[in-house]
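Asks: Each structure below appears as structure tokens.
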Structure 1
Amino acid sequence: MKPHGPREWGALAHRFDERVCHVLGEERNGRVAAAIRASVHRGDRVADFGCGTGRALPLLAELAKQVDAYDFAPGLLAVAARATASLGNVTCQVADLSDETLMLPIVDAGVCINALLSPRAVLRSKMIGAMSRTVRPGGRLVLVVPSVESVLLGIHRNIEWHLRGGWPDREARAAADLTGVTPAGIRDGVFDRGGVRTKHYLREELVLQLDSFGWSVEAIEKAEYDWSTEFEDPPAWLGEPYPWDWVVRGLRL
């Protein structure tokens with residue numbers, strides 16, 4: 001099954017944590033946690049847009065006065081609600097951010113961790129619109145998304161792996177793992193990740209898109225992961241630069 005809608009994602013709730021990268025738990029350099037701590041202040045009302053099973057909610061609850069957790073999959077949200085039942089300042093609500101009529105309570109800050117992934121540009125635009133309507137002017141956003149550049153780096157390193165193994169150049173390039181990489185995917189930044197067509201972003205693309213919705217990008221950093229998240233049994237020499245997601249801190253104008 002290839003998850004694409006709330007029913008499909010909800011059906012995977014019991015396997016979500018093993019199938020989907022736990023950004024806060026797996027990042028090597030703590031950039032996402034640091035961005036959240038820099039953006040969410042005491043007394044804030046904060047929204048987690050696309051909270052999944054709620055893996056970021058304990059940190060948000062520690063930092064903010066009120067946490068509004070949203071996801072379009074009731075199955076995932078039910079897991080998040082159970083996991084945060086003991087936290088008195090977290091509420092979980094089903095919400096489809098692509099619904100242009102959706103009006104959510106205004107918040108001081110928003111967090112969106114690897115939820116802006118639809119291969120359809122129109123849906124992504126609607127989701128950014130919903131987040132922009134919800135975060136007050138002067139409010140802050142932490143956005144985490146997959147990187148196009150990281151995918152291309154992975155292909156480069158895969159070729160290097162073959163070359164170091166003594167393969168001729170032509171054979172090494174022909175043998176590079178291009179699973180899920182197509183010409184149309186490169187054009188649109190959409191690659192197959194674990195059977196799911198997933199949007200990836202260029203750094204400059206993020207700046208341009210957020211600017212078009214009234215956001216000023218204050219910082220873009222890399223949340224780095226071990227190469228084991230990309231390759232099975234990577235060699236010991238395969239180190240920096242590591243694969244990464246983009247971590248964006250934005251200010252609502």
Structure 2
Amino acid sequence: MIDFIKLIALAIVQGATEFLPVSSSGHLVLTQSFINLEVEGVLIELLLHVGTILSIFIFYRKRIIELIVGVFKGERIALFYLLWVIVSMIPAGLLYIAVGDYIKNIYDNHIVVAILLLVTGSLMLSFRFLDKRESNKTLSPIKAFLIGCAQAFAVLPGISRSGSTIWTARLLRIKPEQAAEFSLFMSIPIIIGATLLELIEAENTTAVLETYSMVELLVAMFVTALVGCLAIKLLVKTLVNRKFWIFGIYCFVVAITSLAVALLG
């Protein structure tokens with residue numbers, strides 16, 4: 001029962017932090033350390049990632065259907081949007097190929113994770129100034145690539161993917177709603193790619209079934225999806241209402257607390 005409660009806690013953290021600008025990778029590293037949850041294999045990561053993708057499809061179901069229909073009809077707007085998503089994937093792919101193994105080692109250093117979380121917090125606090133600027137620009141291939149560069153740096157634990165990409169989009173004067181939507185849509189292939197890499201590199205993908213039943217794992221997946229939907233709603237609402245900077249305060253509190261625990265523990 002205790003193991004199942006820990007699993008649900010991990011699912012909630014994944015669902016909330018994958019989309020909110022507080023770094024899901026950083027929170028998962030710290031959470032697994034604090035609640036002592038050891039994961040055997042990648043089955044848990046796989047199902048939690050499926051849950052996060054479900055969140056996007058549920059929240060943006062009408063928009064996604066519209067884009068899919070548009071692509072099949074050959075509509076320029078839909079085809080260009082697909083192109084922008086593809087372009088945004090390039091920087092992260094190149095960075096992973098270049099320094100992927102080195103980055104994996106950072107996940108074991110909680111002090112570095114906390115420091116990088118401070119970087120995320122600083123970016124979020126800067127929204128108090130970004131939100132005062134006029135937002136009248138639309139997406140383009142160059143802007144999609146620049147936002148993709150921000151996404152590439154988010155492979156570092158502690159750097160928020162949604163936070164860095166939305167920050168870059170707003171810096172480029174992209175409207176808040178469009179910045180949030182594109183940030184989430186461009187995360188779909190990245191999440192799928194990361195999951196496939198985990199499956200390929202994993203030596204044992206079923207050992208976790210010795211601790212959890214498939215029913216428990218599926219419950220965790222749907223908890224992630226539900227919490228993810230709520231997180232996306234909160235993300236869009238705070239961004240539109242010019243309150244995104246609040247997440248910066250949260251990042252600083254978590255980072256400073258984690259640093260204190262790591263240094264004094």
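Throughout, read-outs are computed from the coordinates displayed, never taken from laboratory work. Computed from a predicted model, the values in this text were never measured in an experiment. Cβ atoms are built from the backbone, for glycine too; each structure is taken alone.
Asks: In terms of Cα Rg over 2.2 N^0.38 Å, which of structures 1, 2 is highest?
Replies: Working: 1: 1.03; 2: 0.99.
For this comparison of Cα Rg over 2.2 N^0.38 Å, the top structure is 1.
Asks: Could you figure out which one of 1, 2 the value 20 for relative contact order in percent (Cα under 8 Å, 6 or more apart) was computed from?
Replies: Numbers: 1: 20; 2: 38.
This figure was derived from 1.
Asks: Ranked by distance in nm of label points 7 Å out along Cα→Cβ at positions 55 and 223, which of 1, 2 sits at the highest value?
Replies: Working: 1: 0.8; 2: 1.4.
By distance in nm of label points 7 Å out along Cα→Cβ at positions 55 and 223, the leading structure of 1, 2 is 2.
Asks: A follow-up question, please. Given a value of 1.0 for distance in nm of label points 7 Å out along Cα→Cβ at positions 23 and 127, calculated from one of 1, 2, which structure does it belong to?
Replies: Working: 1: 1.0; 2: 1.7.
The structure behind it is 1.
Asks: So Cα extents along the principal axes in Å, for residues 87-182 alone, computed for just one structure, reads 41, 28, 15; which one of 1, 2 is that? Numbers along the way, then the final one.
Replies: Values: 1: 59, 30, 25; 2: 41, 28, 15.
Derived from the structure labelled 2.
Asks: Can you tell which of 1, 2 yields -10000 when helix-only ellipticity at 222 nm (-39500 (n - 2.57) for each DSSP H run of 4 or more, over all residues; to 500) is derived from it?
Replies: Working: 1: -10000; 2: -25500.
Considering all the candidates, the number was obtained from 1.
Asks: On to the next question. To which of 1, 2 does the computed value 1.00 (FRET efficiency 1/(1 + (r/R0)^6) of positions 135 and 199 (r between Cβ atoms, R0 = 41 Å, to 0.05)) belong? Kindly include the intermediate steps, with their values, before the conclusion.
Replies: On the way: 1: 1.00; 2: 0.55.
Comparing all candidates, it corresponds to 1.
Asks: One of 1, 2 was used to calculate distance in nm of label points 7 Å out along Cα→Cβ at positions 71 and 231, giving 3.2; which?
Replies: On the way: 1: 3.2; 2: 2.4.
It must be structure 1, since only it matches.
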